[in-house]
Structures are given as C-alpha cells and as structure tokens.
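> Right after this note come the structures.
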Structure I
Amino acid sequence: MGARDSLRDFFLSNLGRVLDSEELRAAAGGISEWARRIRELRNEEGFQILTHNDRSDLKPGQYLLLTAKPEPAFSRGISKETRAIVLDRNGFTCQMCGAGAGEPHPYDPTRKTRLHLGHVIDKSMGGGDDPSNLRAVCSVCNEGASNITPDRPTVMKLKAQIRKSRGEDQIEILNFLAEKYPDYVRKIVDGN
C-alpha cells in the first residue's frame, strides 16, 4: 500500500479528530513527501481535509477530515502526449531554477532532479491543462511554488471584490468566515 492510500485510511479511521503532522508522517510510512500526498487527497480526490488556513481553531501542522464523503475534485488527467510536448518544449529543464532532469539538483545536491508539470495559472483559478498553461518544474521548486504567488490582496481590495460579487457569492463568503471564526461570530451575535 502506498503512502497516499495509507494516509486516506488513517484519516478515515480518525474522522473528525484533529491529527498532527507527526502522526501523519508516521501513517505515511515516514516519507518526506507526506504533505504532498495530503494535498493530493484534497485536490485530486476531493477529501475535505482542513488546516489552519481553513479554520482558526487549528494550529499550523494540524489537519482534520470533516467528512468521509469526498467532494467532486478537479480532474488532473494530463495526457502522456501533452506531458511529452511540454517537457520537450522546455528542454527537460525546470523553468524556475534551470535544473536538468536526472542531474543532481543545484539547491539540494543529495536529490536527483525530478520534473513535474506545473500550471502557470492554477486549476483552482480557472487554468486549464493545455500545453500553453503548463511548464516543467522540478520537485524542489514545486514544493516552494506557493512562495512565489502574488502578494495577498489588501482589505480594501477584498471589500471591493466582495461588494461587486453576486449576492449568493457574498453569502458563501460569509458562511466560510463564520465556519473559520466561530468564536468571533458567537461574540458578535451575543453582543459581547
């Protein structure tokens, strides 16, 4: 059984219980890429695995599987032909650091460079799987890809975006915030 299968079984057997990173690393067999397998469970299989980014009562390194029923997930089926086109177009080198496939990685010489396909515009933001939206990225750079995202929007910009969104979208945002900050919402409702 692979690490992803082991993590899925561990989450399902601990449904509704807050799990920490040490427990999950052990459940994954001690592999270094256990967090990537959790992201795959969330993004590819649709499991509602919450972190501190989703709920204020969770600390960094804590995870919680909300329900055993997965939600529909994004399709991640990139064909072999598309993969070959993108890797060939990019010269079998990482488009972020320039490392070549199979060579020792320049930032971590203990690892051989493994290439993956990365989305220029993420699927969650509406990006597609066509070659124009894909690039070769090594596993080292792919692990840190979240560090190169644009700056977070300011409060004023967020308010402006919410004001011009549809009413049902505003309500969905309100529900998300109420779930993330239940204690704060309770204080507002109680008038404290």
Structure II
Amino acid sequence: MTAFWLDRDDTRYAGQVRQNAGEFADSFGDIAPVLFACAAWRVATLPITSPPYVRWHRRILSATCVRNTWDGTLNAEVTIVAPLPRALTDSREWWRDRGWQGWQQLFGQFVEPSPRDTAKLPFLRGSLLAQIPVPLGDLPPAPSGPDDDLAPTARRALSVVVRKLDEIISPIIARLDAESPDGTDS
C-alpha cells in the first residue's frame, strides 16, 4: 500500500517549475534547503495541475510542507480521513435521530459536503492531522539563483519528502483501511 508517490511525467513537472519559478525566489542561496523543498512541494501540488506531480492516497485530504517557526526545520502536515472515534461510535445516544452524515464519496474519493447538503443535514466527519518532521540530511542544497536548473533539484527534494511521508503515513492508512475500507464509521 502506498500513501504518497510521484507522477511519472517529469517533463510536465519541469514545465510547472519554469512557469512558477517565482515560487522559489525566497529560497535561492539559503543555507537550509527547507524553503526550496516547500516551494517544490507547492508547485508539485498546485490545484490547477491535473494530475498533480505529487500524488496521494484517497484518504489524504491535504498535505503541505512548512518551515517550523521554532527551529527552521521542515515539517509536513497531512490531513487524513478517519472514522469517528470509538467514544462516539460505541453509543449513539448523542445521535438523537438527527440524521448525522459522515464522509461522502464521489467515484471513490472522499469529498466535502456541498453547501446544499449542509443546509439540509448535519455532518460529522472524522480526520487526523499528522505533523511530521522531515530530516534535512537527504535534501539537496537550495540553488543559488533562478539561472540554476531548478527542476532536477526540485524533483530530488520531492523524492526525499515523498519517501519520508510514505514511510510514516502508509501504515496509518493501511490500518484505517483494514478497519473501515469505505471510510464510514465502523
């Protein structure tokens, strides 16, 4: 089971990097590779790109990279669809026939309810937020400027982040899928 992977179309991603070179401006010449890796992630996950260069499991709602404000290291934040906690599923006393709805799915993907849906029914959707430090040791150094070939360095940074996130998040998703494969409350 894989939680994160890179799309095979390196050429398309290289084009995205060229088109969005401004995203990397703050990272040029930085002694730490964090800002560059975060910019590479943003460009690889742009919502206008279909499919994005960084791909993830259907249970993952979002995944971002940020610079930790405490020490400047790289952190990833991953939001994962999860069933409701046992404290709510062991008893439906709180339910009170209100018709609570959980995660909706469209073609196997978990989706947010529409405003039309939330105008009619109450929703209670479980999720987990994983905050993961990504070691800097394997990240490539930030390029010195925009004239450097950004795409190969960005791909290397992404491969490090994707490998770490997949290593940590895959067992969580495997366990969630084993308990509740369709995302509904067990």
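Readers should treat all values here as calculations from the given coordinates under stated rules, not as data from a laboratory. Model, not experiment: these values are computed from the prediction. Cβ atoms are built from the backbone, for glycine too; each structure is taken alone.
> Out of I, II, choose the structure whose coordinates give relative contact order in percent (Cα under 8 Å, 6 or more apart) equal to 15 when calculated.
Label of the originating structure: I.
> While we're here: Of the structures labelled I, II, one was used to calculate distance in nm of label points 7 Å out along Cα→Cβ at positions 86 and 142, giving 4.5. Name it.
Traced to structure II.
> If mean count of other Cβ atoms within 10 Å over residues 14-21 comes out at 13.2 when worked out from the coordinates, which of I, II was used?
Matching structure: I.
> Here is a follow-up. Determine which structure produced the value 22.0 for mean count of other Cβ atoms within 10 Å over residues 134-141, calculated from the coordinates; the candidates are I, II.
I
> Compare Kirkwood radius over Cα pairs in Å across structures I, II and report the one with the greatest value.
If we compare Kirkwood radius over Cα pairs in Å over I, II, the biggest value is for I.
> If you don't mind, there's one more thing I want to ask. Kindly point out which one of I, II the value 2.1 was derived from, the read-out being distance in nm of label points 7 Å out along Cα→Cβ at positions 54 and 70.
Only one of I, II returns 2.1 for distance in nm of label points 7 Å out along Cα→Cβ at positions 54 and 70, namely II.
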